[in-house]
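Given below, in the form of structure tokens, are the structures.
Any read-out appearing in this document is the output of simple, stated calculations on the displayed coordinates, not a laboratory observation. Since we're looking at a predicted model, the values are computed, not measured. Cβ atoms are built from the backbone, for glycine too; each structure is taken alone.
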Structure P
Amino acid sequence: MATIKNGGEKSMSSKQPSGEEFGGVIGRTVQESKPWWPEPKTPKDAPNVVIVVLDDTGFSHLGCYGSTIPTPNIDALAAGGLRFTGFHTTALCSPTRACVLTGRNPHTVGMRGVSNFDTGFPNMRGAVPKSAATLAEILRDNGYATFATGKWHLAPMSECSAAGPYTNWPLQKGFDRYYGFLQGETDQFYPELTSDNHFVPVPAKPEEGYHVSEDIVDKSMGMIRDLVSLVPEKPFFHYMAFGAMHAPHQAPQSYLDKYKGKFDAGWDVARAEWFERQQQMGIIPKGTKLAPLNPGVKPWAELSENKKKFAARLQEAFAAMLEHTDDQIGRMVQFLKDIGQWDNTVFILMSDNGASQEGGASGVFDEMKWFNGIREDVDAAVERLDDIGTLHSHSNIPWGWAQVGNTPLKWYKQNTHGGGVRDPLIIHHAGKLAGAGGIRPQFCHAIDLTPTVLDIIGIAQPSHVGEVAQMPIHGVSLKPVLSDPKAKLARGAQYFEMLGHRGIWKDGWKAVTHHESGKPFDEDKWELYHLDEDFSECNDLADKEPARLKEMVDLWWAEAEAHGALPLDDRAAFALFAASRRPGMPTSRGRFVYHPPVSHIVSDACPPVARGWKMEANIIHPASGGDGALIARGSINSGFVLYIKDGKPHFDYNAFHVHTLVFGSDVIATGARTIGVTVTRRADGGGDIALLVDGKEVATGEVKMLLFMISSIGMDLGQSYAPINDAYREPFAYGGKITTVTFDIPDLRQRGEAISQVRAAEAQQ
């Protein structure tokens, strides 16, 4: 208790301006006073914490989980740490990340799907409430430096423009520094980069060797190096989330070259080999069955030669990217060793969900085709095999290779069967783990990581963070199993729900249902598995144990209500994206007026142009040096650009490398000009283009199909963030002045029926 001395007056307690009690003595002069400093909040010998998150990496994708793809650096972590084979996630990225960083169930913290969605219900706001403080907030309050790099995807993407609000960006969620991308995916060669609270350009070009995974590790090392050099006493928490292995699967050419022909034997051979390796390693229990091929996955021998070539090359790109990512993780580990921090670091590596189904039955050159309901023309795609994995593709693997990545499980990311929710987890803490290199089969969940870290450090869950009362943490600490391989965890039931798919685990049993969108939920067929004896969910006991099944289904409804999982919502992604256009956000209007220069505009904040649009750039055109991009959205893989080249206006609509290019024949006169484009949507889904200069039509064209989702890369005015075609190179900055840019958008209608028809057709392939 502080005292204030004032002559002969009675001493009294004192608080600092911050409100904190002062423990010294304050007199009239410093000679009469006693200084005081608060005790450090950080527990003695507190370890550093690093959490590495991989994206869309299935249960078997890592070498130490059965894969033949080399991941020596991750395997070394497993050899010196512990592999968990009962680790579960939510089946999708944003919800799992919310679980990891808060220790709470996803619906409870408003993250039942990706943060691009806001359905108007508490369980899907795309933002974590203040009553669920992140691990970074808790550790920062306890004396840690906190850093985040890579993928965020925990803020409503409509809030991720330069207009904010910044409430849910990393720095407002407990991190001192941030460098990475806010969206759920990004081009690996042309990423949309954010440093702290502002957008920054890509620091180098692809031809200069740039790749975002390398950049993420470089910036991670820089943040930690600064801290350890200046305040070595301060521990750090570093959250490093790669874009890998989410689409686009892109890697340096030297890595792509390593895998030529490596997967020509096909997915049936690979899955059998990985399954055998898992049995030999003890990753799966003896007697585990290999799940049958998922619906829509044909035996490799039944594919056409072109489909085999295309699918094999897509898997080559995936493998190249995974090995490249493993090398970056190795760089990070070696760095921590070089600066003397490795032995005092808890290093956690995990995946956020199972292998992706978003490549469809055949795989895709550009993942956005899946979101647009476009089936890949494989016979045309094989003409461009050498582009796969480079900046000229945005590829994703087909279902068959995704199921290999989930060996021995069924289904994929988005589903609540094992293929969606059972994922790799490795924990390494030098000299602090029992039986290094061992396996832990106990059931655990992403919500368990925050309480585990707090338990290892010795920090109790705070009742309040930033004066906000905190909801209880739902997870349990895994610390007991770090020292005792047979320890039992004090956890109750764990529910799952994703896009209408549902599941519930309790005491080694699991009930689960694969939901068909649009079908009444009461008609879903529930399956029942004794998971402790049936790792791959192959022996459905629903008919043999109806009473247990009913008990489990009833428990699901109770847990769902308790954790805010209701109402159930099985709308497809395109409908949920549209539902996010709430009032006050950048996409909630039909007219957009920009006053350049403005910061880069992320895709979710761009005008929604699926129904056609009219745009105009009002410019002051110079007498010379006036070439450049006026309006550019997307990348070389899909997008559109209005630009001036050789003094003439051009417009290019790039629908997955199918270009519709129109241009005027006359050079634009100097002075105040208006360059415009009108795209009128036709009933067949295509569009009629008119290019205008000062209101006069100078060129026309036709687009075969207007895309619902154009690109994960957003929009720039006065320059091009990434090239849309080969006629120019970024940034292609306009040499004149743009005074205003306007977009006018007609009423939106969803393309749900067409996309659903493609999905149904794929399932029958």
Structure Q
Amino acid sequence: MTSNKTVADELVGALWPASHPAEDPVTYGHVTLDPSDPVEVRSAQSFKLVYHVGRYGIDDTGAIRIVWRYMGDQGDLQTHDPKAYNYVTAEPSNNSRLRLSYGKTAGQRPWLRSLTIQLHGGYLREGDTITVNIGDTSGGSPGLQMQTMVERGFEFKVLADVCATGHFVPLTKSPSIEVVPGSPARWKAVISTLRRPGEKFEFGLKAEDLWGNPTPHASGTFSLETTLPVNGLPSTVEFPHGEKALVLEGLTVDAEGELRIRVVDQAGNEIAQAGPMIIRDGDVAGYWGDLHGQSGESIGITTSRDYFNFARNLSFLEVSGHQANDFQVNNAFWKYLNELTAEFQEDHRFVVFPGYEWSGNTSVGGDRNVFFKTEGRQIRRSSHALLVDRSDINTDATTANDLFEALKDEDCTIYAHVGGRYADIKYAHDPKLETAMEIHSAWGTFEWLLTDGFPEGHRSGVVCNSDGHKGRPGASYPGTSMFGAYGGLTCFIAKELTRDGIFEAMRRRHHYGTTGCRLHMDVTAHFDSPATLYERDPNAFDNPKSHQVTDVMMGDIVKTDSDEVELRFTVKSPSPIERIEVRNGTDVLTTVRPYSESELGDRIRVVWSGSEYRGRGRQSTWTGRARFNGCRITKMSKINAWNHERLLEQTGMNTVEFDAITTGNFGGFDAWLDAEAGGSIDLTCNHGEIKCALSEIGLEDTVLDAGGLERKIKVFRLPEENTHREVEHVVRIPVSATGDNPLWIAVTTEDGFQAWSSPIFVFK
């Protein structure tokens, strides 16, 4: 187990403001924790934390405070039900009275979860103790529910207000434990999605526990069955117990084709499948990245070194970045981050960009991600809100427009995104620097961040990232916290896996985003007569480079004299495709499904989606039940039910009950029915109801509009089994003579993932 001191030493950033220095244990006391052994994620535990009073004693109404990181999703402590989870008690060694209070946001960022134990009607001398039973099981409580993510140093940070002044100072040492993975729940196999013949790629294999943590508790001998010959890939592999992942590097395929790799156990069962990867001659390949997340030096958990190790070796990413909130990044940590990105950067293997999150409030522009091409650049913060050293406050850019001005000559790109704050792209946008909108992350799905820019003439690409705070970039499960979605990924269509290659793809919007799956997407536009392709936005540059073409790719900006354009797209997915929407701006021109109405069966899909509004409190709840009258449910399958502790279950032979959340994304279920003639659906929830005959449920959506921000429930019918994983399609689209025609597609797969192409911006 890694000690607290070791983990704390690695967290070189501003973990606690320097205005609150840790105090001498002789004068302010010290703490012990029992037990301190490693514990499994989401297990129920009981801890005895003993505070030993120091030389100052504690005066009447003085207190100690135990704080935890906000991004941990352990159970919220409570004092009212001794038989329930997370019960907490405290006892003094003398006859003083104690008052306990817990608040999820009562501390100071990032230590917001706070338990305060305050004296009332007494005082404590040196050598006295306060014993805090966290997860007290004496009255029948199962204990404290631990967090769902792995952490080497889960800290019980203790502060003391010994003079009853309301001023809490941290003790010199606080105890910590290690939170370790659980038992294997599933296997994951990963390869990229687009390579040229002879170009290297890697194959990754891992086992995850129920909550998405790579676990060392798996082992086995597996056969690897491929659809194409792969140079360097053995026919069998041994996954050793004690390892969290197996990576095979330097693989190549000689001929064009489609590669899928089946992982088969010794009993002949497929445990995982990687792909599809398209092997195709051409100028570009596809490289997968998650550029946006944080570690424990700011609001998240784990260290930044752990963060990059996870991205490269456990998520099998090819591109990454670290985006700490700027108002928590002191100069020492900024220097360290730059050293770290330079260390991990490896052209043709793992491309890493230095950068940070500009974290201004929405009123001054809102969240932006800044990515530099090289290390050693000046950080332009939105504020010094949590920084004590203000000697460089004159370098701040306090509005998004100030940020764009300060970075106008830098070799950088900027993404707008939605986190706790959201970016206001109408307030500020620079087409030279701000090349993309992050429309999905662990915070939810936000197509509006992109589409708001269409009437403004913004030409932005689509990216998706995790914005993860749990130390798992590229595989960011939401756990049980406020995050309601699995983190996203971006595929960069680039000439090479180098900083130059990826940066060119970023600047030209040659990328697409997904909600976490790795599917292949190819979107092009064809013109019957030559059109003008601009390599730079003509709205942003005086002399944009241009040339004549008849075919362009996603993200391109093109001027045409034609009245029509032919949009061509190919999607090849790891899982069956449910639908593909073809869009011009916000208009859905057509919906392409890989199956016909004649293939529909007795499978009914119910999905809920949307959010309350754009700000921090966007989470929508969905509580209700769906009853299928005159039917029996023969099978039920959940969709995007990431929190295993929320209700989504079949109850009885014909009813599904649910208590779910969405934050712009969607979730739901499929029900396979043994239906009789005249059957009906009776769906009631906190936002309304859908009641109709099953005969009225078909290919098109039956919709309950629930207000809010794109908040709705959809019900529609699917084939009993959908085997379609590939779609190739061509659509002729009229070109409007007014403004841009942003042509893009949105893919939904049957297992609940989505993907969006960067628009092709066509104008006359």
Structure R
Amino acid sequence: MSGDNIASVRADLLELTPEALTALANAGFVKRAQKDVAAGLLPRLETGADGTVQAQFDDGVRTSLPPGRTLRDAQCSCPASGMCRHRVMLVLAYQAQAKAAPAEADASIASVEVAPSEPEAAWSPAQFDDAALAASFAPSVLDQAGKLAAARPVVGVQAWRSASAPPVARLPMCSVRFFSRSSLVHARCDCKQGGGCAHVVVALWAFRQAGALEPGSAEVMVEVQPAVSTDVDTASPMPSVMQGEAAVALRAGIDALLLSLWLDGSSQPAMALAARFESVREQARTLGWSWVDDALDELWQLLQAQQARSSRFDPLRLLRVMTELWARLRAAAHAGRPMEGSSARPTLPASQILGVGVKGEVALDHLRLVSLGAELWSDETAEGASILFADPDTQNVTVLERQWSRTADAAAGGAAPSLMNRRVAGFPLRQLASGQVITKTATRRANGLVDITAGARQTGVLPLSPKSWDDLVAPLRQHSVAALVAHLREAQPDFVRPRQAASGASAGASGQLHVVAFERMEMASCHWDAAAQVLHARLGQAAQGDEDANTDDTSWLHLSLPHRAVTPGAVDALARTLAGEHGALRAVAGTVHLQGDRAVMQPLTVLTEQRAIVLQVETAAPQPLGLRSDTEEAPALNALAGDTLELLALWLRQGLRHQSGGALSRAHAQVLRLKQAGLGRSAVLLESVLENVRSAQRPALVARLAMLGLVMQGVAQSAG
């Protein structure tokens, strides 16, 4: 498609849906303009021979939008310094005039079939040719895009689904949505520039390389190549990022570090490991292996949390990060090789697995974030919080982290403020954790960490409402437990996915962050396990006639909320909410993992028909609960895998060389249990570990322990 020909009818304006206008302007301007259109308060429109649309309003304001210009570039005589309602009104009035044009009206409009609100034909940004690129972007922007592509970033491309769900490209640092099939100027990037940037060009190149995509198909990952054009041979092999002396040295350094942790335990003084961590992290940053560096950083933070006796520390999370780090390096090393029995290229490039080309942070444009909950933590010297947000526009999950030093408060004299009253971006923590944030001062890293600086009139916070999550869609929001279980089963393993801060934000929990919302949600059971200090509950679809329907595990969402001293009111707040104190349940958000056929969630926030309850910031009166042990035990095979993971986590904490005879006897008994359960390969791995603990074959321990951990994680989540 060439950008040289300008039609008399502005097809690009006819294609802008209300969702597109909301993204290009804001919801307030769109809603007001829609009301004016419904009331018939339309401006007078004139379309020039060159396609420029001019609107004359009754208050004397004149607005002009030439072809090849986005709403921000429109000229308006009103006092507004930036975006205004007149620009949005011009587009909606143009659409209304086109739809209402009678047969005898101007032929330039009447002869054109107006694009309906839901076009039947799918399309792809790949249809824009190099001429359209040259007409829409300055040469400097194209040069910058070439430099970005030279790093071979991995971009996720989502095909067109409907007029309200246009093509989307997810770059490491930002997301690009293509709202018009006729013009590239209406492509919206969530970076500070908002559009017309190099990210849009890279996104378009990614769609070209992705080839033909089925409408509504799953996201496809593409490693963008530099200087991409329509005739690029995407099948040509590329050099592996794992080659070279530096890469080999880094892998050896990480293996040695992991071996030291396994042998001497995570309880060893952090000072003994600090220099080794800094050395391997510096090598990872030099090579640009961002996800490896991020995993090393989380591993170091967990070790420090253990030393500080922080509520952030979780031994099973430490084990997962250790196994992920080892597996990520091995997966990247094999990414360039064809799969056994197949000559097809691997679907995941090594650069994606390692995070090559992912660095720095990007300033964001006008941003709306909806809270999904908060995780609080404390230790002997500090306290902090992680607030988890969803961006309804891009469906990205972000995390805002803050921490405060208790020793600094003591040195300053006086009592320290309560954690709920700590200020974040100028607002109390409680208000931010249970609100919707609208800001122009946000920056985001590729792993989803977001920062919001305090700025006068630059950030606002509205409370969460029962409809705050209505704009969220799959896969983030699931409309049935069965669909959630299916999604979790199809998900790629952690060690090949881009690292996300939300995955490690929930203390004591593992899994993916999801919202579950379905009609007539009801509680089936709720009880308190006093021995484990955990509240257990089951949520499901309310029965409509047949009470015996939906009795299998995939029909129920199992909630599991442990008591934590830093958030003493969370359990009572959940119990009261489930009991109906705030009305009927609408949705619940939390970290979900599979346990056999069951989806088990550690909830963070619950929406009811009356209000939102962010559990960890709530203060609630005690709620009486039935006392019993968790009678809904996991299947035997899943429980056995869980026991094995607990054993590995204990070894990792204490160190293999410090295990007593009793601990080794327990391990030998576990080998026998694995054999009896039919897990022969796992039994061999565990047995070889026991044989080589005190032998000269110690380097092989890291691989065997990591493999055993990965297999047990898979078994723990497998169907019964």
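One of P, Q, R was used to compute log10 I(q)/I(0) by the Debye sum over Cα atoms at q = 0.12, 0.13, 0.16, 0.17 Å⁻¹, for residues 59-250 alone, and the answer was -0.65, -0.77, -1.17, -1.30. Which one was it?
P
If you work out distance in nm of label points 7 Å out along Cα→Cβ at positions 555 and 611 for P, Q, R, which one comes out largest?
The structure with the largest value is P.
Which one of P, Q, R has helix-only ellipticity at 222 nm (-39500 (n - 2.57) for each DSSP H run of 4 or more, over all residues; to 500), as calculated from the coordinates, equal to -2000?
Q
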